[in-house]
Structure I
Amino acid sequence: MSRNAIIFHGTGATPEVVWLPWLRGRLIERGYDVDAPHYPGLNLEPVTTTVAEVLADHTFDHDTVLIGHSGGAALLLALLERVDVTVAQALLVAGYYTPPGTNDEPVLQSDYDWGAIKSHVRDLYFINSPNDPYGCDDRQGRAMFDQVGGTQVIRHDGHFGDHDQPYPTFELLDRLID
């Protein structure tokens, strides 16, 4: 039995930013097959387009762990709504489901099937910060938690990595993954 993880970067980012390469290495050391794909159209094209690409590019099963940062976390909501299995874990870091600012957010849907999302993941974490500069804050995490349950973690850690916030490791995230 092989465990697999897929790590999704945020808007305008790549799999090589902040803690993503570090986490990939940690999970590989722990025996995971890890994919950290690059989706340059994330939050630029409609979420249905990106989700279709993700579903075509990856295999999901009951041992799959999904990790998303920012726009990648928002993508996980749409993905969890549409996968045809119940994955092991989903960890949404600086996630959001309503527009956190005034910008257009193509990664968001106008509404969500929260029942489908909840039924497609066994263990769900929302990791947010009250001082997130983009509005992907603890209120966003709480609103998602209120819809589907899971575990909400609040840390005063900004956006958990950004062009002006070095965040090379993320020990908590490593500990949360089974």
Structure II
Amino acid sequence: MLSIRPRVAELAFQLYTRPLHPELFETFRTRTVQRGGYTLRMDITNCGHVLTWRYEGLTLTEICTSAHQSLPTKRRIMAYQIKGRRSDQFECHGGIRYQTSFQLEGVSNKLFRMCQRELCNDERKVGLVHEFDSSGRVHMGAVSYMNAETRNRSVFIQAFHTFPDDNAIVKTETYFRLPG
């Protein structure tokens, strides 16, 4: 399957208090983690990622995708265009906390190539990686990397999505925390 990433100009970041249908996204890599009563599913998609976190009947779904993608608005509690840097948080019933920060960073061609190589070539990586095909404009394809550091009461997820046509990198950091 050909996997080319779209341009970075119209990316969106959204959070829902519900699951979203997997058919809404073109998924290339998936990993599911269960620990301390919660379940986390990480999906690398053509535009970025989908995180689905579940605990005792509560579902939070974080999406980094194209702003042009048709998605439901029901129970969407955050919606931002990915530009610059932003942080936000949300507290659910029972003291469950969600916290995120994301940024879109344009970098020099040299720094972009160095970051791209590091994401692709580090054998010590324990996360989820997908290398996309080249769009044809530049020689290299995009890369997505996600990693989850799990604890019994929390999980911390880092994601990096590269966009070679724009020499841009989207970085996200997300925490899901149980009370106590």
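Every read-out reported here was derived from the displayed coordinates using simple, explicitly stated rules and does not represent laboratory data. These numbers were taken from a predicted model, which means no experiment stands behind them. Cβ atoms are built from the backbone, for glycine too; each structure is taken alone.
Here distance in nm of label points 7 Å out along Cα→Cβ at positions 41 and 145 was derived from just one of the structures I, II, and that gives 2.6; the source is II.
A value of 0.95 for FRET efficiency 1/(1 + (r/R0)^6) of positions 17 and 129 (r between Cβ atoms, R0 = 30 Å, to 0.05), calculated from one of I, II, originates in structure I.
Hey, helix-only ellipticity at 222 nm (-39500 (n - 2.57) for each DSSP H run of 4 or more, over all residues; to 500) derived from one of I, II reads -9000; which structure? That value comes from structure I. To which of I, II does the computed value 6, 16, 25, 28, 16, 7, 2, 1 (P(r) over Cα pairs in 5 Å bins from 0, in percent, for residues 9-48 alone) belong? Computing P(r) over Cα pairs in 5 Å bins from 0, in percent, for residues 9-48 alone on every structure in I, II gives 6, 16, 25, 28, 16, 7, 2, 1 only for II. Upon calculation of percent of Cα pairs over 30 Å apart from the atomic coordinates, which of the structures I, II produces 15? Computed on structure II. Volume of the Cα convex hull per residue in Å³, for residues 113-152 alone was computed and gave 60; which structure, I, II, did it come from? Working through the options, I get structure I.
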